[in-house]
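Each reported figure results from applying straightforward, stated rules to the coordinates on display, with no laboratory input. A quick note: this is a predicted structure, and the numbers were derived from the prediction, not measured. Cβ atoms are built from the backbone, for glycine too; each structure is taken alone.
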Structure I
Amino acid sequence: MTEHATPSLDGLVIAILGGTGDQGRGLAHRFAMAGHQVIIGSRRPERAQAAAEEIGHGVRGLANRDAAREAALVIAAVPWEGHAELLSGLAAELAGKIVVDCVNPLGFDQCGAYPLPVPEGSAAQQAAALLPDSRVVAAFHHVSAVLLLDPGVAHLDQDVLVLGDDRQATDLVQALAARIPGVRGVYAGRLRNCGQIESLTANLVSINRRYKAHAGLRITDI
């Protein structure tokens with residue numbers, strides 16, 4: 001691959017662990033619409049199958065372990081509370097694969113959303129520590145699940161920040177993000193810089209609550 005070549009996504013099979021949640025189903029819907037083979041994973045395969053049937057477009061539903069085993073690229077879209085347990089238990093199935101972490105460690109109280117401390121620095125860094133044989137990339141933190149799921153929204157006007165230490169992996173995830181109409185994948189640094197990206201989601205939650213919106217991000221001048 002040359003320096004600026006777009007990675008081929010032909011035949012890419014995508015699994016979304018935690019795919020029965022709003023974010024997971026939204027991403028599954030968009031990638032299936034773009035022509036990818038998509039598998040929704042869940043602790044309960046019957047829930048995964050029900051979500052897959054709701055989405056349609058050939059999406060399949062399997063247990064998390066089976067979904068991870070069958071896919072070449074795996075997106076972790078699980079609640080923060082189950083993040084470490086899920087990934088550590090699937091290290092063998094995820095070895096050698098690109099694992100995209102979009103988990104935001106957030107807490108909520110009467111004042112709204114706030115970032116939770118993570119010993120490793122971020123959810124993505126925790127994933128990298130738990131999956132030493134995988135190629136971990138951080139992305140899709142700020143894309144509204146409401147917009148992803150809305151069939152009336154054909155074009156999402158926003159960028160996806162992509163972070164990672166493997167250039168080929170981040171290039172591929174940037175290209176994957178661009179399969180969603182109106183979205184660009186923008187490289188935003190190495191995994192060590194992911195903490196503030198995840199924390200920024202708390203600010204977006206506050207924006208969306210105040211303005212009753214589904215705001216995302218745009219990076220200017222590139």
Structure II
Amino acid sequence: MPSTELRDLRVLLRHRDECVRIRTRVRNALQSVALAHGIRRRAGLWSRAGHAALTSLPLAPHAADRRSELQTLHAELTTHIADLDQRISAQARERPQACRLMTHPGVGPITALATEVFLGDPARFADAKALASYVGMIPSEYSSGPRQRLGKLTKQGNRFLRFLWCEAALQAVRRDRDADPALPRFYRRKLHQKGVGKARVAVGRKLGIRLWILLRDQIDYAEFCRRAPSHPTAS
């Protein structure tokens with residue numbers, strides 16, 4: 001049973017996730033308004049210039065009210081999410097396990113704290129397969145006699161951790177690839193073999209297993225790399 005502290009930290013992390021999802025829906029609505037009037041700025045729509053371009057659109061009264069309310073809601077959500085990010089970062093810096101996880105390339109405070117508080121005691125997982133099963137990152141199996149067929153992910157585990165691990169892994173692969181060359185090599189191999197979607201899941205699963213090893217063995221990323229030959233998930 002998780003402690004009261006861990007349960008409360010889970011609430012903090014889930015609350016941020018919910019706010020981000022709401023903001024995404026607001027952004028999609030505003031992007032639709034912009035696209036309908038020939039404005040194609042994508043992420044640039046959230047800049048000062050993009051905001052001004054959206055505000056200047058000549059809309060009918062009700063449509064203009066909707067645009068204004070959506071812009072106000074977007075600004076409020078962005079401010080609130082920034083505040084939640086600071087609170088999560090402060091909590092992560094105070095926790096030795098989260099700090100240990102942040103030594104891995106691509107892993108920031110949100111992924112580190114979420115991994116610690118949602119996994120709990122790493123010793124409760126017998127092996128990497130048990131961990132992947134818990135998070136829902138193993139394919140479903142269809143067996144008939146001696147034949148074994150693997151299907152889509154079960155997705156019965158922690159959706160939040162699946163998302164964070166995949167995002168952090170892509171960060172490590174694309175932006176921090178010089179700090180961890182093994183992970184980009186693995187990703188490129190899976191990309192060639194399986195395509196984008198499955199490669200993303202595979203590299204996210206590998207990162208999650210690495211983070212579990214850091215927690216289980218009480219080591220940082222540098223020590224993990226020194227022990228890499230003894231860890232089949234290291235490369």
Identity of the structure behind 1.20 (criterion: Cα Rg over 2.2 N^0.38 Å, calculated), options I, II
II
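Taking helix-only ellipticity at 222 nm (-39500 (n - 2.57) for each DSSP H run of 4 or more, over all residues; to 500) from the coordinates of each of I, II, which one would give -22000? Could the numbers behind the result be given before it?
Numbers: I: -10500; II: -22000.
Answer for the origin of the read-out: II.
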Tell me which of I, II gives 92 when you compute volume of the Cα convex hull per residue in Å³, for residues 9-96 alone.
II
For distance in nm of label points 7 Å out along Cα→Cβ at positions 121 and 169, which of the structures I, II scores highest?
II
